[in-house]
Structure 1
Amino acid sequence: MEENVNDFVKKGTTTVGIVCKDGIILAADKRATFAGRIIANKDVDKIFKISNNMAITTAGTVSDVQLITKLIKAELTLIKIRTGREASVKTTANLLGAIVYHNIRKFSPILGVTGFLLGGIDDTGFYLYELGPDGSVLEHKNYATDGSGMMMAWGVLDTLYKEGINIQDGVKLAVKAVNAAMQRDAATGEAIDVYKVNISGVEKVLTKRLETNITI
């Protein structure tokens, strides 16, 4: 029986974005798997700073995620060189959506399924965007989640999110949401990274790792 090449592509994750009154929170786990069955890596970074005022969470086929992250960072650098200013969050979201759109429609034996959450700040405020695998661009006013464990995370966010939440409480809520996915989704695990995006820029505020080794 012929094996499907997609069964051997690293994928699976849970990412969360939360809009707070004083910034944006982004969170993700650190596990990479082969089709959700075999743990391929226990220390994967899934949140990346792409400019001084924006960061993204990543989910999906690792090679495509890595390439698209490099492309959007390069495009933002070119915009700054040409205009002398940082790109707005909306401009970045639309540019990233266009890159994702063309990526998934290229001819390839490996389907380039990717998902991104973009959090950023510019002169007009804080913004959270979801970039779907098809290149769609959706702005979220409260929260968003992506990846194989998103259903568990949605339940926590729907239940506990409150409008006007501050960054400190946003960090706690993000951890609860990702942790819920870690309890039930086999492709989510190992640890949680949390970043904040506010007037001070992009900063990692927490890394919490699970201890799963048993010794006697």
Structure 2
Amino acid sequence: MKTGTTTIAVVCKDGIVLGADRRMTMGYMIAGRKFEKISILNEDTALTMAGLVSDAQLLTKIIKAQVRLDSIRRGKKPNTKEIANLLASLVYGNIRKFSTIQGIVGFMLAGRDDKGYHLYDVGVDGSVSPQDEYYSEGSGSEFAIGVLESGYNKDLSVDEGIKLVLKSLNSALQRDTASGSGYDIVTITKDGAKKVIEKELKLVI
């Protein structure tokens, strides 16, 4: 199963907003409607996932456990860049391992630390690319990116960012058959990482 996917991240003046749909697909068939594609790793960090479901779930579990373990060992939380590099090393090894099913999965990692708010694209090849405005991944990203391009500015508040992410998600959900079924919105602010919106969309025939 693949997540199909539209995932979106917007960097605001007072935080970061992440959004993602919930649909899983098997070819042209909708395999699931409740898959949450945003995972909160700790109180300061969250990620979105796109790609093969099993690999996305496994890598998310590993990075979550590793972040907690590193925090215990070092007595302090790793910063966002360190987590991004650790996740990238996992993705790098995952796609290059021999398997009858190729583990193609990409992430966007967002977080806050003592240096501010940060957003990284962790590509399916294990590359790490910092993003300082907005980013979108998945099959619906080409529809979402146009809305982001026209609506983004660096002075957006988190509340305005939520509206922009919702508008971008709606554009993708209307046009991309692999995205849909619902969505989740997570924010990272001075108050930490938390889910602020969750919505299940009923299939209308």
Item to check | Ranking 1, 2 by distance in nm of label points 7 Å out along Cα→Cβ at positions 61 and 189, the structure that comes out highest | outcome: 2
Item to check | Which of 1, 2 leads on distance in nm of label points 7 Å out along Cα→Cβ at positions 125 and 157, largest value | outcome: 2
Checklist entry - Among the shown structures 1, 2, from which was the value 5.4 of mean projected area of the Cα convex hull in nm², for residues 53-140 alone calculated? => result 1
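Throughout, read-outs are computed from the coordinates displayed, never taken from laboratory work. Not measured: the values here are computed from a predicted model. Cβ atoms are built from the backbone, for glycine too; each structure is taken alone.
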